[in-house]
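Q: Several structures are given next for inspection.
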Structure I
Amino acid sequence: MASGVMVSDTVISVFNDMKVRKNCGHEEKMKRKKAAIFCLSEDKKTIIPEENKEIIVGDCGDKIKDPYKYFVDMLPCDDCRYALYDCCYETKESKKEDLIFIFWAPDEAPLKSKMIYASSKDAIKKKLTGIKHEFQANTFCDIKDRRCLAEKLGSCVIKVEGECV
């Protein structure tokens with residue numbers, strides 16, 4: 001069932017900036033987004049980027065020691081969200097970098113919120129063309145660490161974000 005919720009142009013812009021990997025200089029690369037979280041506007045009619053809920057590549061390392069843990073900690077424990085995470089991982093054959101779409105619907109979220117986010121998921125997914133991996137998480141246990149993320153990416157993953165799983 002469609003909710004009639006629209007996806008803002010800003011969400012599409014964030015997605016395109018994260019998706020397109022240009023041959024750019026070090027400085028430009030450091031300004032790229034590693035993760036972004038999206039929510040519904042106050043009137044519940046538009047999906048928008050959530051303010052101050054993003055990770056910039058340049059902040060990883062010094063300011064943010066573990067970008068994935070920081071990302072998970074940004075998710076609210078009592079409401080739904082959509083998220084994009086730019087994940088670097090390795091299989092036995094190669095190194096990969098893919099965007100992952102996550103539908104966050106915690107058990108503690110109000111039923112009305114779960115319903116509107118679930119019925120709006122197709123609207124945002126249609127705008128985010130080319131996503132290779134997507135999953136829904138309902139508890140922090142579903143996404144708590146790199147091992148959980150590796151399981152979602154597939155059985156052949158041996159490292160996520162440089163760490164063995």
Structure II
Amino acid sequence: MSAAGEDIKALLQDLLAQEERCQFTKFTSDDALKLGLLILENAKAYTRPIVLDINLAGHQLFHFAMQGTGPDNNEWVARKNKAVLRFRHSSYYLGRYCASQNKTLEEKYYVSEKEYACHGGSFPLIIKDVGVVGTITVSGLAQQDDHGLVVKSIEQFLGQ
């Protein structure tokens with residue numbers, strides 16, 4: 001396997017490990033507010049504005065659009081959320097997995113990229129012993145930064 005192939009394999013393993021670590025025992029509206037505010041605080045480290053969305057079982061618990069974002073960011077959020085809810089993995093994992101197969105999401109899974117986005121930034125809201133129940137999504141930064149902001153904030157929230 002080439003160095004690039006080994007790198008993508010290691011990255012995919014790391015992304016799956018994040019999904020194992022970043023699980024909640026419960027998730028309430030109050031948790032969404034606290035986590036959302038933490039993500040927004042952590043987003044101050046970046047120079048670009050973001051849209052943040054936290055969704056539980058189809059119910060939007062938290063949504064904030066920073067000054068300088070636009071409707072396009074909301075479309076990215078919706079498409080990333082749809083991908084995570086269908087495939088049960090982070091949108092960044094999905095994109096990197098498809099890239100490791102040298103395929104687009106459309107080629108790999110026969111779904112429209114007009115409806116689903118496998119770019120980093122949407123992370124599955126996972127309840128231990130239950131599974132994926134929603135999404136925590138950022139749009140506005142480079143995909144690895146969108147993803148990293150969400151993961152870092154969840155880890156802080158969970159005290160890891």
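All of the numbers you see were taken from the coordinates with simple rules; none came from a lab. Not measured: the values here are computed from a predicted model.
Q: Work out which structure the value -16500 belongs to, where helix-only ellipticity at 222 nm (-39500 (n - 2.57) for each DSSP H run of 4 or more, over all residues; to 500) was derived from one of I, II.
A: II
Q: Tell me which structure, out of I, II, gives 14.9, 41 once Rg and Dmax of the Cα atoms in Å, for residues 17-112 alone is calculated.
A: Comparing all candidates, it corresponds to II.
Q: If relative contact order in percent (Cα under 8 Å, 6 or more apart) computes to 28, which of I, II did it come from?
A: II
Q: Match the computed value -1.07, -1.20 of log10 I(q)/I(0) by the Debye sum over Cα atoms at q = 0.17, 0.18 Å⁻¹ to one of the structures I, II, and report its label.
A: Of the options listed, only I reproduces it.
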